[in-house]
Structure P
Amino acid sequence: MSNRCLSFTASRDSCYRFSFSGAGLRSTTADLGDGTVVHCWAPKAHKPKKPTLILIHGLGANAMWQWNDVVSPLALKFNVYVPDLIFFGDSYTTRSDRTEAFQASCVMRAVEAIGAAKPMRVVGLSYGGFVAYSMAAQFPAAVDRVVLGCAGVCLEEEDMAAGMFSVKSVDEAIDVLLPQTPDKLRELVKLSFYKPVRNVPSCFLADFIDVMCTENLQERKELIYALHKDRKLSDLPKISQPTLIIWGEHDRIFPLELGHRLKRYLEHNAEIVVLKNAGHAINMEKTKEFYRHIKSFVSSSAPSATKPARNINGDICKVDDEGGGK
C-alpha cells in the first residue's frame, strides 16, 4: 500500500472534490434500503427552471475523474447529478445482481431520492452508456433524451470470437480494463487514446492503480462478465427517446462499427457524431467538442429530427447499409 499522503492520485482526487464543490455540487448518499448505497454529487440547491442532467461514468475511475472537465459549465445550465456507479467511489451493494439494468435502477432510485426532477436527460460514457441506455429503456416516462459516448451497447457475445476487438477473450479484456500492473495500465492507455501519453513513470501508474483500481476488484470483474455473457442484439430493447451517439474515430475499446450498428438499430431516433483523431477517451482527448455536442443536444427540448451523421468538423459522415463512415 502506498503512502496516501504522498499520493499524486489521492491529491488529484481531492482537487476534483474541490472542483465539484466549486461547481455548486454537494457530496451526498442515498440508502436504497436493500443493502445498496449510492453516492452522488448533486446540486446544493435545485433550481426549478433548470432541466435535470445525469452524468454516468465508465469503468476507468470514479465519477469525478471522468466528468471534472465538463461539470462546471454544465452546472451553469442544468441541475447536474453525477452518481458513482455500484462498486465505484462510495457506492456499494450487498446484492448479487451485476447487470447494467440493476445499475440503472439504482441510479434512478438514488437521484429521485436526492431530489432530481423529471424529465431527465442522461449522458453515459462507455460502461456508463450501457447504464444510461438501460435507464432510458426501463424508465421511458422519466428520461427524455440520451447521449451515449463510445458505449458498445449493440455488441454481441459472438463479436469477440469474430475478431472485432483487440483482445481475444473476456478474461483478457478484464486484465486490460481493470489493470493491476503498470504495464497493463500502459496497455489500457494505449488502447484508449488516439495519441497516448508516453513514458509515464511506473511509480505514478502504480499509485493510480493502488488508489483507483484495487477496491472491489472481484465485483468489477463480475460487472464485465455480466455485460458480455449471452449478449445478443435481438435481446436489446429499442429506446424511443432522441439519442445522440458520440464516438471516437479510432476507438480501440469499442470499435466505431458498434456506433454505426447502434445508429442503424435505433433508426430515426438517433444521430451519430464521429470525433476525428480521437480514441475511446473522447472526454479527455476532445473535451471541448464533447462538451459542445452534449450541451447542444441536451439543451434542446424539441424532438430530434432525422439527421445525417457528421464528424466533428460538420462534414457529412454517411452511414450506409454496411455501417461505414465517409
Structure Q
Amino acid sequence: MPFSQSSINISFFQPPAFLMIGIPGMEAFHGWISIPFSSMYAVALAGNCLILLAVSRTPSLHQPMYYFLSMLALSDVGLTLSTLPTTLAVLWFDYRFIDFHSCLAQMFFLHFFSVVESSVLLAMSFDRFVAISNPLRYAAILTNNVILRIGIAITTRATLSLLPLPFLLKRLNYCPGKILLSHSFCFHADVMKCACADITVNILYGLYVVLSTVGIDSLLIVLSYTLILHTVMGLASPKERIRSLNTCISHILAVLVFYIPVIGVSMIHRFGRRLPHIVHALVAYVYLVVPPVLNPIIYSVKSKPIRGAMLKVLCIKDQG
C-alpha cells in the first residue's frame, strides 16, 4: 500500500552524507588557498612531532613542564589530523561529501582534542604556579605518577564529556534538503542545525560541555595567574620577579592563541548568525589550524632547552 503524505512527513531520515563547503564565495580560488593551508598543516605536524621527539630523546627534559608540553603537542597533532583529510579534500579535489557516521566520528575527535588542549593548558598553569610558589618541593609534588594521573584524568574527562554528542545527533530526524555544512569539517553546532527536529537537548548539552570544560578551565587559569602574580610580587628582587614571570611567557602566549579563537567561535555561533559565512569559516579555521602551528614556534623561540633539543634531533648546532 503506498505511503500517505502524513506517513512520509513523520518518517525518520538520516542523510547518507553531508555536503561540506570550503571558504564561501572563494571556491574558484581553492587551489591557491590550499597552498597556505597545506603549509600550515605541514608546519603543525612537523613542529609538534619534533617537540615529542625532542622531549623523548633528551633526558634533561624529562621534567613536569616538558611532559605537559608533550601532552600539548600530542593534542595539537590530534586536532590537526582531525580536520586535515576533509579540508584538503575540499581544497585540492573539490570532494565535498562526508559520510554521516564519519562526520560524527570527526566531530567527536575534533571536540575531544579541543577539550584535551584546554585541560592541558590548565595543567600547565598549575605546573607554573607550583614551580614559582614552591620551587623546593616542585619535583616532590609533580612526580611522574602524579603527571600520569593528570593525563588519565584529562583523557577521561574529555571522553565522558563528549561521548554523548554523537548519540544525541544520531537520534535526530534530519531534513532531506538541508545537508549543507558551513565548514570543511563537522562541528556539533553546525551538524545539529541540519535537523528537522527539536534540538533543545543538543543546545543545552553543548552549552554544558563548553561551560564545564573550556569555561571552567579558563577561569582556573586566570585564578592560577592571579596567585602567580601575587607570589611574584612578594619576591624582594626585581630581577627575581622578571626571571619568574619569564618562565610563564610561553604558556601565556599558548593560552591566548587557543582561547581567543575559542571565544570567537562560541560568540559567532551564538550571536553572529547574520554575519557573512566567510567570517564564520575564517574564525573556525583560525581556531583549529593556528594554535597547532604557533605553539611549536612559541616554545622553540622562548625556551632555549626545547630549541636546543629540537635542533639536536635535526642534527643542527644551536648558535643561540
Structure R
Amino acid sequence: MNTTNATRCQPQELHPAIPTFLAILSLGGLIFNSISLWIFWSVIKRWNSGIFLQFNLALVDAVVLPVTPLMVAYFSLGSHWPFGEFPCQLQVFLLSTHLYGSIYFLMLISIHRYQATVHYSIKSLWRQKSFLKKVVLAFWVILFLQGLPVFFFFKTSTIDSTVLCLSIHQSELSSLYLIYSIILGLLCFLLPFGISMTSYVMLGRYISQISQANLRGRLVKTKSIQMITIALVIFAVCFVPLHICGSMAAIVRYYNMSCEHLHHVEIIYYVSLVFTMVNCCLDPFIYNFANEKFNKAFSHALRRPWFSK
C-alpha cells in the first residue's frame, strides 16, 4: 500500500442518524417493493410494454435490498467492515446494479411514456413487447459488464485495525477509480439523464397543449405531470448528489488532499449514498401514475390490515 495523506487519515465515526435513516429507507423500500412485485406478478394478468419496463425497474430496486443490512451494520460500526472481502465486492456490485439500473430503466420509461402519449395512434417499436424484451436484455447485460470492474478491483483495505469497504479513505487504485468515475458520470449518468429530461420536456410541451375539455385529456395531463414530477425528484435526490460527491471523493483521493478535506467529503458522500435508497420508496408512485390497475391494487394493499388475525 502506498503511503499517502489518504492512508494516514483515520475514518470518522458516522452520526447514528445515517445508519438509522438507511435502515428506515431500506425497510420502506422492502415493503413497497415487495408489494409492487406481488402486484406485477399476481394481480396484473396482462402486461403491456409499459408494465414490462416498470417490472424491470422494480427488479433493480430489489437486487440491492439483501445487502442493505450489511451497509447499516458497516455505518453503525464506525465504518468498519467485519464481513470479509467477497461480501464487500458483492455489495459494491449490487449497489452499482441498482443505481445504474434505476437510471437506465427510468430513461426507458421516459422514452416509452413520450411515445405512448404523443404518438399513441402510431404503431411504434416502443409499444411492442418483443422489441422491448431485446432492449431490456441488452441493458441487463450492460449492467452486468459495467459492474464487473467494480467487483474485481474495489476490494477491502485496512487502515490500522479498521477494515474499509468502498471508503473514500482507500488510496489503492485511486487513479483507476477517478477515470472510472468520470466514465460512469458521463456515459452512464449524464447521457441517460439528458435523454430522460429531453423526453419529459417534449412530453411536457405536448401535454401543455392538451385540451382539458374531455376526461381523457385531463387524465393524460394529470398522470403525465405526476410522472414527470416524481422522475425529477428521484434524479435530484437519489442520483445527482451521489455523482457529484463521488467525483469529489475521487478527486480528493487522487490528489492526496488534507484530512480535513477528506472528512468533509466523507460525510456528504455517505449521506448521498444513503439517499440513493429513496428511489426504492418513490418508484412505486411512478407505477401508480402510469397504470390504473396498479394504482387500485397498491392502494388496496396499503389499506390492508396486514397484522390483523
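Bear in mind these aren't lab numbers, they're just calculated from the coordinates by the rules spelled out. Remember, it's a predicted structure, so these values are computed and weren't measured experimentally. Cβ atoms are built from the backbone, for glycine too; each structure is taken alone.
Between P, Q, R, which one scores greatest on distance in nm of label points 7 Å out along Cα→Cβ at positions 47 and 199? When distance in nm of label points 7 Å out along Cα→Cβ at positions 47 and 199 is computed for each of P, Q, R, structure P gives the biggest number.
Quick check: 1.12 is what I get for Cα Rg over 2.2 N^0.38 Å, calculated from one of P, Q, R. Which structure matches? Working through the options, I get structure Q.
When distance in nm of label points 7 Å out along Cα→Cβ at positions 127 and 159 is worked out for each of P, Q, R, structure R gives the greatest result.
Here FRET efficiency 1/(1 + (r/R0)^6) of positions 23 and 135 (r between Cβ atoms, R0 = 30 Å, to 0.05) was derived from just one of the structures P, Q, R, and that gives 0.85; the source is P.
Matching task: 0.7 is the computed value of distance in nm of label points 7 Å out along Cα→Cβ at positions 103 and 239. Pick the structure from P, Q, R.
Checking each candidate, the match is R.
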